[in-house]
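Multiple structures are listed underneath, in structure tokens.
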Structure 1
Amino acid sequence: MRKLIFTLIIPLISAKAFCQADSLLQKFKYRIDHYRAINFSLDAANMQSGFAQPSINNTNTSTGANFSGNFNVIKSTDRQIFSINGTLYGSAGQQKSKSSTATARANNSGAGGTLGLQSRWFNRENFTELGAGLGFNFAGARQSYSDDGNIFRSRQTRPEIKLSTGIGKGRLENVTDMQNALWLSKALSEEKRLLRQLSGEELNGLGRAITQANNTRVLDTRRRIQYILEKTDAYLQQTGVLDNKDIRYFSTLNDILFFAPYTTRLSGKERFIRLAGVYNQNRSKGVYTLPQEEYFDKTEEKSILLTAGFHFYKPANLTHQNNYGVSANLSKRKFPINSRRTSGGIITTDISRSWDFKRAGISAFYEHGFYPGTRTIVTTGITTESGYQKSGDESGFYNITNFSANLSYFISYRSRFWVISELALNHKNYINNTLYNPDNAVNRFYFNAGLTVSL
């Protein structure tokens, strides 16, 4: 009788532990008082090549430099989620091609940047949000040819503005750090390095310790890795659950914290109404000196989108994730287009027209993630949108449906198998604007598989 009771108690204890872990993953709160990261990169390159044949002596030389920088600011508290991200980049290059009969030179340069801001304020379960984005891109080029003296200059600019606002109820939490805390606890338990199992409060604290370590600004990559390992180890030591520490213990910490799948997992639900607007302009100009010709193209996009719906993200347990949502959408997009060509100061082509796109539809998505271990990810999903649209003189029903299935499988420390696949089905889905007619997206199937082996 005692043996039977003992046999029944063990599964109950195990079930309680798993239920506790599932609850911790679903209810974890991702909180960051303030995080800031700034990164810069600068590189330059030079290449020279040439070949010689009878009556031909050709050499090519190219030189280029690139600059890029980005920064991120994140804040996540009970009352607000706030983020700022920005990028700045630039490039310059020069090419020269010389043969026995002519020399061609080309200079090009470009610069641009983006700035995005998103803030969401919470009052109990309700929220209000505002978002804004700015972008600018410039590209210029000059080409010259010694054989005929012709020079070509071109310039292109593209500014963009985005604005959004919304209200809703609910909150989506990033539970990736809690996932890694549970994996870490499981790995240490299987290696018999714990004197006892971590309590629910201690597991939640471990997840918060990982969050705090990941979101502390440490510029040097090696120092950052050390800092995260030391902070996580310090918390585990504080709980007094560690049995022994050796190189295997630290390799387990390093493995989970830096090599476990970092696909973001969310938990929670939200209902929302959002209004978003976009304006961008693409201007390009080119001039030829011989013969004297000039072209000018300008395309604008003015769009507004109203959506209302709900999203639900649920980590069913450590190995399964289910996400789904439904929304109703109303959108209007307008594309004013102008194209002009001149030759010898005389206008040869001048086209001005505008395309309007109006849509009313319903969209839905479902995603399933399978994480059998810290080295394997399987994701499947479907997204679809159907509704009624009017485009120019055409109107009717449209449909967009995408199926996806991806696999990343860790075979051994030296080999990994991966699969990426997608099936896109479109019915009267206009995806772009051209000078004369919008493009109708076609059905597409994409499949890519491979085996990565490290020798």
Structure 2
Amino acid sequence: MYKKSLIITLLAIVLAAFLYFQPFLFSKAPQPRIIDRLPDADFIGSVKILDLIKETNSMLYYYKTPFRDLTSAEYLLGQGKTFGLNLQKEIFIFANENGEYGAIIQLNDSTKTKQALEKIKQNIAVIDSSKNKMHVYFIPKLNIFLHYDSKYLLVYSGKNIYKVMNRIHNAKHMGISKLWKEYFALNKFKNENLVVFSKWKELHKYGVDYAIFAHDSDSANFNLKCYFHKNNQFPFSEMKPGSSLVKGKTEKASIELHLNADKFRSSKNDPLKKFLIAKGRKISFPMAAFIAAWEGDLSFAEGGSHEAKERYIVSEMDEDFNVTQHERFRNILVPNYSVLFNTNEKGNYFINKLIEKGIMQQEGNQYRVLYSPLLYMVKKDNYYYLYSSLKRPKVEKSIKNEAYLSIKGTNYFFKLDSINSQEMMGSVQFSASKLVQQLSKKIKVK
């Protein structure tokens, strides 16, 4: 009787243990999260698409784009539901220097996504390249691939579709990559609607370990916020106000730098310094001599013009065929160029190197720098002034670090907001006019 009771007790314990551990022994592996699927790239990031649309919609109305009514948050949300897309969640984006790029959109209902693709096939050529139960379609006209599963839709352009698909499709739970984990741990630009993170190898040439970019805009301009991080110290730091050219309203280009350049000047292995010297060498500019002499102030302005008298010689022949030369003067318009920078005791050596290299040429009491108009050069204290106007330009105190340039008809405004030992923050602003025009050409509304 005792043995039977013992056997029954043991069986009960085994049965209880089996029932307790059964969920762990026979349960399916947990499904990977969307963040576990994300592929690494030179540039990665996320988009809060509905909030971004709300932010930029005023710009589309400002430029009177024909498709502005189709880009409202309400319209996109409705279309997203029709196609099974969950646009209330972040869209994850990635891109590489070779031109490939992609986005991963989370799904609410993949059956609706499948139905949407069938409708797309009726209006545009679509090549079905699905295999091994992996849905993938190629749209030649747009040069993009579409791949979807029950939880996500991949939109991709590039030559490595199957490599990217394998990473996304075969991801493991808690398998988030080190790069994406680092991105999600960052606190910069957390509240922005479009954020891009990069550890691109090209950044290392400038001594930058990683960079973060965030979108901002108003009704007329696109603004890109920039953050750069360096594990070692940046060679510059902000300094007290320095001398700056007084700007007018006619400048089409200007540069303002007022930095403490002591560390940059004395550094021997700084990547940015090496890069600038190498670039200068290609155009025979004595960059090393400039860095050794520069004290941190640089102010440049180009724009507008002034009237000046130009001396020229004409040859005249009299009735006896004797040739005589006569001096004449004529009024011409001279473009306004002004440059101001300060140097230490090596400034004169830098100027002599410019002349030696042929970058600066002296003509009488004036100088020509490459293709510039004739410039006067004056040294006052430790500042060099070069200017095309008849009078030396006015100077004021400034602490701004910024540049204004026109590139292919678009005006760009670069600004350095702050810099310390390991962090640098700034922004790039430009008119959205041409960008909107290009979008309008690609998106035709019937």
Can you spot which of 1, 2 the value -8500 was calculated from, given it is helix-only ellipticity at 222 nm (-39500 (n - 2.57) for each DSSP H run of 4 or more, over all residues; to 500)?
2
With relative contact order in percent (Cα under 8 Å, 6 or more apart) computed per structure, which member of 1, 2 shows the largest figure?
2
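Taking Rg/Rh (Cα atoms, Kirkwood Rh) for each of 1, 2, which is largest? Provide the component values of the computation, followed by the final result.
Working: 1: 1.05; 2: 1.17.
Across 1, 2, Rg/Rh (Cα atoms, Kirkwood Rh) peaks for 2.
Quick check on the output: 3.1 is distance in nm of label points 7 Å out along Cα→Cβ at positions 79 and 367, derived from one of 1, 2. Which one produced it? Walk me through the intermediate numbers first.
Numbers: 1: 3.1; 2: 5.8.
Only one of 1, 2 returns 3.1 for distance in nm of label points 7 Å out along Cα→Cβ at positions 79 and 367, namely 1.
Read-outs throughout are calculated quantities, based only on the coordinates presented, and are distinct from any laboratory measurement. In this text, all values refer to a predicted model and were calculated from it rather than measured experimentally. Cβ atoms are built from the backbone, for glycine too; each structure is taken alone.
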